[in-house]
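Chemist: Next up: some structures, all given as structure tokens.
What follows is calculated from the coordinates using simple rules that are stated; it is not laboratory data. All of these numbers come straight from a predicted model, not from anything done at the bench.
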Structure P
Amino acid sequence: MGEFEFYVIWLEMEKLYAIWLREIKVFLRERSRLIAATFTPLLWLFVIGSGFGAILTNSPENSNIDGVNVLGTSPRITYQQFIFPGIVSMSVIFSSVFFGSYIIWDRKFDFLKSVMVAPVSRSTIFVGKTFGGMTTSLIQAAILIVVGLLIGIQYTPLTLVLTIVIILLLSFALTSLGLIIGSFMESLEGFQLIVSFVVFPLYFLSGALFPLTNLPAWLLILTTLDPATYAVDALRNLMLGLPGKNLFTNDIIILLALVLMIGALGMLSFRRMKAV
């Protein structure tokens with residue numbers, strides 16, 4: 001690599017950093033955004049987790065079928081702990097996909113126009129914004145990971161690193177998806193309506209709230225097609241030690257393939273996107 005090629009790459013990295021930094025500064029200035037994004041997962045964790053957990057604990061006929069735990073877990077794992085990886089995924093799904101709405105705000109305030117006419121490739125703009133969305137999702141997920149210690153989730157340095165990798169892969173894919181949707185939308189109301197048909201199926205079909213064993217055939221097909229299923233499965237394997245779809249040969253490979261596919265679509269959509 002010659003000096004000129006290195007200089008060009010360095011300039012692109014500086015532009016990428018500038019776009020990422022702008023997204024992070026916007027996020028840090030909107031503290032209400034962080035509080036709101038953290039409150040909902042905590043509500044699900046402690047209210048739904050404790051409520052349904054009490055049913056399973058206090059009703060032996062519901063918690064065991066022929067002496068087998070319906071969660072497919074050891075008795076030491078509570079329902080609240082069982083859904084915790086799904087709650088972390090929930091935070092990533094909602095924050096990542098809804099991050100695409102900021103493209104619409106940037107367009108309304110003409111910030112997007114100023115970026116588009118700058119000497120920055122649209123692929124760099126897309127990746128910079130995606131990295132910004134990934135970072136905000138990771139911050140929110142990190143809060144939940146700390147909360148996990150309060151309900152008995154145990155981490156090792158290795159599982160913690162792998163958990164962050166899974167979160168970043170899922171966040172990159174879904175932030176890219178949100179940006180793709182936002183690049184074609186002109187109104188925030190239209191974006192929210194369409195995204196509602198995306199985030200809720202992604203979450204509820206991921207197995208975040210129930211085990212993926214003994215499902216009806218139609219539901220098993222839908223959960224298999226849901227990319228978030230593999231993130232929940234990987235996180236459950238890492239955090240709780242539950243056997244799943246094989247962490248490295250299935251979960252991570254599928255998430256990597258998803259990142260490459262949606263990332264490529266995102267770059268293409270930004271190249272065709274109108275600034276106004």
Structure Q
Amino acid sequence: MEKRETNSKPAPNHAQDIGASFDRDPDDGIAATSYAPANFRFYEYVMAAFVAILLLSNIIGAAKLSTVAGYTFGAGILFFPVSYVIGDVLTEVYGYARARRVIWTGFAALIFMAFMSYIVVAMPPADSWDGQAAYEQVFGSTWRIVLASIIAFWAGEFVNSFILAKMKIWTKGKALWSRTIGSTIFGQGVDSLIFYPIAFLGIWETQDVLTVIVTNWLLKVLWEAALTPVTYAVVGRLKKSEGIDLYDTETDFSPFANKKQRA
């Protein structure tokens with residue numbers, strides 16, 4: 001079988017490409033490597049999807065409480081975990097370095113969204129407009145919730161991406177489900193441990209805060225597990241389209257690193 005040519009190939013002067021040793025099927029058109037190509041075909045689209053879902057889940061979902069089968073929860077919990085799924089796809093397909101870029105992009109977008117919401121809500125309404133109270137209720141989050149959301153997202157996503165990238169090396173690319181769920185357990189755990197205390201401790205009863213931390217964390221992990229078949233399908237399609245299976249054996253894992261991964 002002729003091996004499909006990819007849009008970018010690892011540079012030929014790498015004496016030892018550790019990632020290449022993890023390639024289980026040299027004839028599948030997907031080159032395992034530790035060195036990212038200069039460009040990917042669909043990276044920007046995945047980044048756009050990640051940021052869009054992140055912002056929409058914080059704007060639309062966070063403003064509404066819903067009760068289903070006697071359990072009350074923020075409606076955004078149904079869609080926010082999808083950003084973690086896309087985060088898993090980013091790290092699995094495009095590597096930690098490019099996932100890091102997307103996390104910082106989402107972080108900046110959240111800050112701008114908070115700033116824009118504050119300015120728009122604070123602007124005096126026209127005399128003919130009677131929707132100010134409803135507008136403030138939906139978009140006028142307190143500074144504690146905004147701060148908690150931004151910090152929790154940043155920390156949780158970096159933990160999620162780091163764990164997944166390391167587990168991919170440990171498992172040599174096998175058992176994708178173990179690292180998507182495993183990374184979510186830690187990433188969503190950090191997210192919940194940061195968000196709820198900053199946002200609600202001292203406002204809610206301490207026991208209520210602890211209960212919500214555990215129940216929402218568990219729900220998010222279960223939701224991630226339920227979406228595992230979708231993750232498999234998207235990862236498989238993107239790897240075939242890009243022709244690359246990237247392993248982060250040569251990556252600087254600092255969230256603040258600005259040098260590009262060697263290619």
Structure R
Amino acid sequence: MKTILAALFFLLDKSQQNQEPKPKQIADNTDLKPSCPSCGSSHTIKNGSTHNGKPKRQCKDCGRQFVLNPHNHIVSSDVKLFIDKLLLERISLRGIARVTSVSFSWLQEYVNTKFRLIPEQVKVSAKSKGKLIIECDEMWSFVSSKKNKFYIWLAIDRDTREIIGCYIGDRTRSSARKLWASLPPVYRQCAVAYTDFWQAYCHVIPKNRHKAVGKETGQTNHIERLNNTFRQRISRLVRKSLSFSKNLENHIGAIWYFIHDYNSRIATV
């Protein structure tokens with residue numbers, strides 16, 4: 001009797017197991033490689049990860065690198081204003097990218113566009129004809145290599161400390177002439193200019209209003225101090241630095257961007 005009951009329970013249990021739905025087999029997609037968004041090829045490989053840890057892939061056919069399920073990050077206007085302020089301080093572009101959490105490629109494009117639109121003409125408060133004293137000097141900088149020198153020619157109003165002229169080029173008479181041409185007309189007509197003994201000034205500034213002096217006289221102290229301010233505030237001008245310019249257009253744009261900010265601060269004092 002016990003044997004018959006055991007056999008019945010066994011058969012009943014077996015029939016219940018047969019009636020239970022079998023779990024669906026989940027397709028193993030691990031072998032399926034993501035296709036390239038450019039050419040559609042599935043011949044892609046792993047290629048490291050982004051700065052925030054998202055895996056990257058590279059297409060072996062067209063070379064395109066891409067991220068799976070990318071999320072576009074929109075940079076807010078507040079962050080852009082913050083970046084504009086950081087560009088006026090001695091900090092590299094990669095440093096700005098780290099501080100603001102924006103991608104370096106986006107930042108580089110933003111800076112390229114911004115510097116391209118900077119006007120290369122000084123904005124100076126109105127001056128009446130009379131006794132005006134200016135100081136002129138030039139300081140060297142470089143782009144890509146120290147052998148590729150570019151001189152920053154500057155002129156300032158001794159009384160107001162405004163930058164009244166600027167030109168970036170070589171150290172020839174032609175560049176000195178372009179510095180003089182960048183000055184507002186009232187300065188070219190009336191101002192007495194103090195410079196060092198670089199011969200280019202003698203051929204450009206009218207002799208009766210040109211004073212070539214040595215540093216020991218103190219007559220060019222203000223322009224010399226301004227040169228130090230430029231090197232302290234603009235990372236591209238630091239003598240020993242990894243933040244040097246690799247593009248001449250951005251080099252010039254960064255300097256003019258600082259000049260406009262400097263003069264606007266002087267005007268509000």
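Chemist: With helix-only ellipticity at 222 nm (-39500 (n - 2.57) for each DSSP H run of 4 or more, over all residues; to 500) coming out at -19500, pick the structure among P, Q, R it was computed from. Display every interim value, and only then the final one.
Modeler: Details: P: -24500; Q: -19500; R: -11500.
Derived from Q, not from the others.
Chemist: P(r) over Cα pairs in 5 Å bins from 0, in percent, for residues 112-191 alone was computed and gave 3, 13, 18, 18, 16, 11, 8, 7, 5, 1, 0; which structure, P, Q, R, did it come from?
Modeler: Going label by label, the one that fits is P.
Chemist: Check the numbers for Rg/Rh (Cα atoms, Kirkwood Rh) across P, Q, R and tell me which is largest. The partial results should precede the final answer.
Modeler: Working: P: 1.02; Q: 1.04; R: 1.41.
With respect to Rg/Rh (Cα atoms, Kirkwood Rh), the highest-scoring structure among P, Q, R is R.
Chemist: Could you tell me which structure in P, Q, R was used to calculate relative contact order in percent (Cα under 8 Å, 6 or more apart) as 15? Kindly include the intermediate steps, with their values, before the conclusion.
Modeler: Numbers: P: 26; Q: 30; R: 15.
Attributed to the structure labelled R.
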